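Pasting the structures here.
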Structure 1
Amino acid sequence: MEEQKTIKVWVDGGSSGNPGKSAIAFVIIGNNLTRMYANLLKNEATNNEAEYLALIKALMELLNYKINFSDYHLVIHSDSQLVVNQVKGLWSINKEKFVK
């Protein structure tokens with residue numbers, strides 16, 4: 001059996017105020033791919049929204065590179081306890097825009 005390749009993703013988001021001016025960032029390393037991204041958000045966001053948007057943007061970036069997620073072991077690093085526990089299914093999601 002072929003060993004599964006690994007892609008590592010680090011995501012972070014933050015807000016100055018809650019809601020307030022916000023920014024997101026991510027780093028992707030793996031599959032001969034290194035991608036770094038950081039951006040100020042146009043709209044105000046809460047810290048939790050910024051954390052989620054960083055994860056969503058990173059996953060969308062992988063889709064742009066036509067990554068077939070079933071071919072890879074995807075390791076995502078986040079310092080947001082909320083995002084991690086919601087993605088794992090341990091906590092419920094209240095904001096409808098993040099349920100999709």
Structure 2
Amino acid sequence: MGADLPRIRDTWHALHPFLEEEKCVACECLQGALVELRLALEELPPDPAQTELLALVETATCREPHGCLGCEPCHPADILATFYREQQAREVAAACACGEG
């Protein structure tokens with residue numbers, strides 16, 4: 001089960017400020033997070049909100065990312081980790097709900 005649109009949108013909004021930072025915009029950490037959002041969006045059924053967000057994420061994806069600069073903390077990586085944890089928690093909750101029947 002993939003992420004839902006609100007979770008993806010929240011993650012996009014959390015990542016968006018880093019698109020304004022010169023050192024971050026092409027960093028593989030931010031770009032990797034954007035690729036993960038794109039993949040999650042592509043799993044959702046198309047609708048106007050999904051299509052609009054997918055276009056924004058695709059536009060922000062850099063064609064030539066640079067390697068990680070080793071920033072501590074790396075906010076885009078932390079945001080992506082939170083996205084993964086929330087997605088995993090949702091999947092576990094769904095599996096538990098199915099097993100209760």
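Given that helix-only ellipticity at 222 nm (-39500 (n - 2.57) for each DSSP H run of 4 or more, over all residues; to 500), derived from a single structure, equals -22500, which label among 1, 2 identifies that structure? The value was obtained from structure 2. Mean count of other Cβ atoms within 10 Å over residues 41-48 was computed and gave 15.2; which structure, 1, 2, did it come from? Attributed to the structure labelled 1. Among the shown structures 1, 2, from which was the value 37 of relative contact order in percent (Cα under 8 Å, 6 or more apart) calculated? The read-out was computed on structure 2. To test your reading of the models, identify which of 1, 2 gives 38, 29, 13 for Cα extents along the principal axes in Å, for residues 33-88 alone when calculated. Clearly, the read-out refers to 2.
Just so you know, all these numbers are worked out from the coordinates, no wet-lab data involved. It should be emphasised that the depicted structure is a prediction, and the values quoted were computed from it without experimental measurement. Cβ atoms are built from the backbone, for glycine too; each structure is taken alone.
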